[in-house]
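Below you'll find a set of structures to go through.
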Structure 1
Amino acid sequence: MNRCPSNSPRMRLAILASGRGSHAANIIDRCAANELHAEVVLVASNNPGSGALGEAQRRGIATASISTQGDATTQDRNLCGLLSRYRPDWVITAGFLKKIGPETLSTFEDHILNIHPSLLPAYGGQGMYGLNVHRAVLDAGETQTGATVHWVNAHYDEGAIVAQVNLPIPDHITTPEALAGALLPHEHQLLINVLKNIASDHA
């Protein structure tokens, strides 16, 4: 197992998630195992019942609920303020279903990454998340799928691509749930690989 150097500051990560939190749990665990020279300083969610918050709390990581009160400008300002208090080097959106606003994008310019469960630019955009993506892939008769890490900008899933992983779709996979399960380990490893590269540069 590759171990990370301990003589340089760990990269600080904030994770935004709306769902079950498998990416958050995976990143936190990889940091704890010293496989990733980073620390998760915050997991935040717009969904108070998000599994991501529970995964973080069980691992002793700070959590916060993102306010959905007020207009888009107010919500953006509140999110930016929340993130700024924790001083992350990088913000990771993983299954986060809210668009990042201009103040947050400007404050953390070129330091916000998203993981998306398709080979972008295919099957991206508003409403294309989770099982919606996998259902669309299967309905189109695709023979392969994959995942993409990309920079976050003002438009859903349109930021520049950082890295992708391809996954041929086995004939026996016929449901969105099965496809999601098959792809998830590859998503996890892709995001970790990207973060390892960033951490190496950070050190």
Structure 2
Amino acid sequence: MKALHPYIEDKVHVIWDWNGTLLSDVDHAVRVVNRLLSEESLPTLDAAEYKRVFGFPVLNYYKQLGFNTEPAYFAGLCERFNKYFHDDLHTCGLWPGAIETLAHVHASGKTQSLLSASEHNLLLGSVAQFKVDPYFHHVMGIADKMAGSKVARGQELIERVKLPLSKTVLIGDTDHDLEVGKALGIDVILVDHGHQEISRLQKIHSNVLKVL
């Protein structure tokens, strides 16, 4: 991930996405969603198809896959997904170079934050499980398990940190990370190794990096 270093050198606040950006969990997410699809007697998908359709809010993505997205049923699907996902989270790891880059940014004295569409307490557990919590000044997930927008939490983060927007950058792996960055008025770097295929990202953003 050293390719990121020049892009964050002049920043004082680096906001990271978690799933897909730092955590290598794409294949795990595909396995879990395929388990749900099988349980619902729906067609499963491969990793390439997953990257073509995945997005936020996940309600729309679930609907595209054929799931029943009536409110009560959708809430139950999200509970099941999160249980299956976190039960086997130990099968995942961080992307190569993630620890080194977090350590590099931390040593430079910059503020590092984590902003995720994961439920807040589950996010805290994940970060602790992978022993990266010491690198972050702020860790912020959302209030529920339905993986909706993280714009509001991003706004809370910006207000809490009170660092110049021009000196802040968000690093993520999806079109929603770009939406968040635009809503917050900060620069965005998208990486190509996460939950959405690179061609989707390149159509909407000029700063899509291959960092692995």
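The numbers here are math on the coordinates, done by the rules we state, and not lab data. Quick caveat, the model's predicted, so the values are computed rather than measured. Cβ atoms are built from the backbone, for glycine too; each structure is taken alone.
Summary of values
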read-out	value
If relative contact order in percent (Cα under 8 Å, 6 or more apart) is computed and equals 19, the structure in 1, 2	1
Mean count of other Cβ atoms within 10 Å over residues 84-91 - highest-scoring structure of 1, 2	1
Given 16.8 for mean count of other Cβ atoms within 10 Å over residues 92-99, calculated: source structure among 1, 2	2
Which entry (1, 2) yields the derived value 2.9 for distance in nm of label points 7 Å out along Cα→Cβ at positions 76 and 164	1
Origin of the derived value 0.75 (FRET efficiency 1/(1 + (r/R0)^6) of positions 28 and 140 (r between Cβ atoms, R0 = 41 Å, to 0.05); candidates 1, 2)	1
Test item: semi-axes √(5λ) of the Cα gyration tensor in Å, for residues 44-131 alone calculated as 20, 18, 14, pick one of 1, 2	1
Highest-scoring label, criterion being distance in nm of label points 7 Å out along Cα→Cβ at positions 68 and 100, among 1, 2	2
